[in-house]
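Structures are listed in the sections that come next.
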Structure I
């Protein structure tokens, strides 16, 4: 989440007349994240999240995102629900951007996850993968291995201003992933961005998943690799074996990994670290003037990548 496009109270109040969710009381921008403009909106009927989809989002993908949240909720997964206008449409326009309002999910995201939080995320991720079965729409993952080289090209000339020899390391890693990326693994709907700030807890109970705007169809175990990277490293970027073991065990209790997925997990973890290193690097080097956004440190994933490059077997992540 972030704020790239400003919204006035007058324009938002007029926009809300298209819905049956009360009158505007207050709203504020949400600075976390990097992709779209997001606002917490309070009306006389309750609290909601307003999202303005920025230029990097293809409008043709919006029915996928909206429909997926409805599909997952119908299958029992707790996630925000699109609020439809009185016309029956879930997508509108505000401040020159496609816009949607979704329900507000109660809970807080965990800044310092413990082992039991990682286990809860593993279960929820497997539940999501099963709940996504049968969803009629599909969306290609533009940020899978085939999309990494264009990102590298955008950042290559300035990569070494962020860290010494960063550009050469990325080039080497990119070539490795392109040559060895696994084929034929189980695929389906993945979240693709299930970081700490996209998982809510009430006390120690996972209360829901949010922000499905990177969701797509891809390798299911790649989604688990993303979560291992996001949740199972210490503050100094050492892999936490206890957290990894708990996450993988909880995932497998719902959806067991097959032999090919197990063998591919180290490469999937390595690739997911490269993916977030690249997108963070591009964002770090290209913050739009005036945007209310906190770019995330690409070097976090550079350090995680160095760990994955030494991994020989998925047992090093806690896979029994």
Structure II
């Protein structure tokens, strides 16, 4: 899969293609349905499929301070859409100037002049252009003017609940990782670099990898989770080997030791080695319990023993 940063990266002589557009944070099952339609249409027409997304999140540019928790980094999004068969991942820098572009100008510049779109496939709630002034109906109208077809894909729902990134974030923030995984189609993952902590876990017999996460990462609610840890390369791409494995994961401030900084710490079962400086992905499978303050170290260790046993049971 090709990766482009900005429309300037479109190669000279680029031909027709099928385009899908959106933030696509999470690449959940609803996104997968839209992307799948685009990939299928591209194959039927014998042209490449192009996924256009935005960086940073448009909300942060239009309403500074309103950046939502991020379910997937840009690198992770590219990795996931490549698995869905997309030919080109194009990240458009979303600036204040870009946000003021009228809908018809965006279509002419991005879809017609640069990408030469033959077909554009989006979600039925897709909005674009200045103050979100464009919708699917306008996109279809502009398509007739400029020579491409456009379609809005019906959004997937679970009963009355649409499958959306907002809904996944609410599940993650509530610590409901089972439900989050049902919507995502996989376990929610938080990526980061292992940094040195207080090393209390090592003293207690449970050395942990302390993850330094991105400021906007969608970190689950405080508590202890069963999950797994995967190794990433320096760019944040998943590495198949060497594997790391199952983990009992703590999220919170560690009230027993009156630690104030919120942390993500993973005790990796049956693992020995130095991970300082390594880039890891921590996948949250199920919440075991909330964060608690214990009367003493012995009580804490007893609970940690139980957490590890439960993690091993759930993950085998």
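Taking Rg/Rh (Cα atoms, Kirkwood Rh), for residues 178-305 alone as the criterion, which structure among I, II has the greatest value?
Largest value of Rg/Rh (Cα atoms, Kirkwood Rh), for residues 178-305 alone: I.
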Legend entry - Highest-scoring label, criterion being Cα Rg over 2.2 N^0.38 Å, among I, II: II
Legend entry - helix-only ellipticity at 222 nm (-39500 (n - 2.57) for each DSSP H run of 4 or more, over all residues; to 500) derived as -12500 - corresponding label from I, II: I
Inset, instruction - Work out FRET efficiency 1/(1 + (r/R0)^6) of positions 146 and 226 (r between Cβ atoms, R0 = 35 Å, to 0.05) for each of structures I, II, then name the structure with the largest result. - result: I
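Here FRET efficiency 1/(1 + (r/R0)^6) of positions 106 and 194 (r between Cβ atoms, R0 = 30 Å, to 0.05) has been calculated and equals 0.95, so which of I, II was it run on?
I
Read the figures in this text as sums done on the coordinates, not as results from a lab. From a predicted model like this one, the values you see are computed outputs, not experimental measurements. Cβ atoms are built from the backbone, for glycine too; each structure is taken alone.
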